[in-house]
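Read the figures in this text as sums done on the coordinates, not as results from a lab. This structure is a prediction, so every number in the text was calculated from the model and none was measured.
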Structure P
Amino acid sequence: MNSNFPARNPDFEAVVRESFARQPMMSTLGAELVRVAPGAVDVAFAHAAAFTQQNGFLHAGALTSIADSACGYAAFTLAVPDTDVLAVEFKINLLAPARAPRYVAEARVLRPGRTLTVCRADVFGEEGGGRTLVATMLSTIITRKAGIA
């Protein structure tokens, strides 16, 4: 997936990184931003027993969380200053059991909009130099004025 959309905020990377740093959920998962570019954000985290389901696979909720954040921040890279973003809808397809030591959600904007932006995130399990696609999310993100409750 490629994104060739121009950023509308010259400080987009700093704004995204500051916002991500304020997310207790991403901190709890041990997630990190590994790429921030206009229309593209990658979020990675390591497999942890605390986030597995009954069969030892990474729980779908953990995968969904990093895909959701990656999509939201991909949309946020294209937002104008003094706005914020929220997911309004998403669908995730779980494609393979998640049992790798590390995961990366690669989110890209498919269609930016003034109010609604559509993004896609592919979540890969990484192990031994190989990658397995374990989930794909399609998400709609709303851009709104910052500070609105």
Structure Q
Amino acid sequence: MNLDKLLENGEISKTEPNKRDALVNLELAERDLKSAGDNLEKEDYDWSLAIAYNAMLQAARAFMFHKGYRPKGTYKHLSVVHFMFCFPDLFDATLVRLFDKIRKRRHIAIYERPRTVSESEAEQALANAEEFFEKVKNAVQ
């Protein structure tokens, strides 16, 4: 996937780079990482994974705003994932695939089959989210 294709498909729109929105979303991501850790300690694994995913989503949105793009269309979460694949020099495909995998797993745990996330799955989601956040933070600041 490349930026031109995402623009053509209506998944993203071009805008001016917005440092304020980027920093706000990084703050939200940092808040969510803490909350995911708190829920992990409380053994609420579904919510820990869901909030770890949200941290990744907020971090990715921060990167989009930093670059001057916004998600658009019906499937904005997926558009954000597709956007992140456009920067393999900053975010390796394996990490972005994990972002997408956690996105899908969150959907199942929250909407379809609650109480199915294991402790190790929640721990791994949080570790992935922390790594993803650090890479985005380094790219944005």
Structure R
Amino acid sequence: MKAKEYMQQAFFLDKRINSLMRQVNNLWDQATNTTQVISDMPRNPSGEISKMESRVVDICDLTDEIKKQTDKLKKLRKEMMVVVEEVPDPEYQLILQERYFEMLTWEDIASDINRSVRSAQLMHGKALEAVQDILDKK
């Protein structure tokens, strides 16, 4: 696996967890959104209950998936932190941490290390080369 792909794993896993959480919120909104229709027509009272029940089951399933993905993210971040700590240059470590753990913009990273954006990006490339060397040794 290439260094950049390796480092981006946490970013995409974090995005997936956020997406699952939005889905849970949408299901809760649907489950709790009730409107009363007044009509003299008889209706099947179990229809709405089964919809609610179905949404609650979906919420439980998604919640379990969120927990599983969150545990996976924690494990992945610990593993990635070990790799980042093996990078010999502390400035490269900082760039990698801010980019892949904090998901900062290039402008913010450049400001933190007191460099231009382009310089920060070039240093990032060298930091990824160092990560690649570490991954190749493992």
When mean projected area of the Cα convex hull in nm² is calculated for each of the structures P, Q, R, which structure yields the highest value? R
Origin of the value 22, 52, 21, 6, 0, where P(r) over Cα pairs in 10 Å bins from 0, in percent, for residues 11-74 alone was derived from one of P, Q, R: P
For relative contact order in percent (Cα under 8 Å, 6 or more apart), which structure out of P, Q, R has the highest calculated value? Q
Work out which structure the value -23000 belongs to, where helix-only ellipticity at 222 nm (-39500 (n - 2.57) for each DSSP H run of 4 or more, over all residues; to 500) was derived from one of P, Q, R. Q
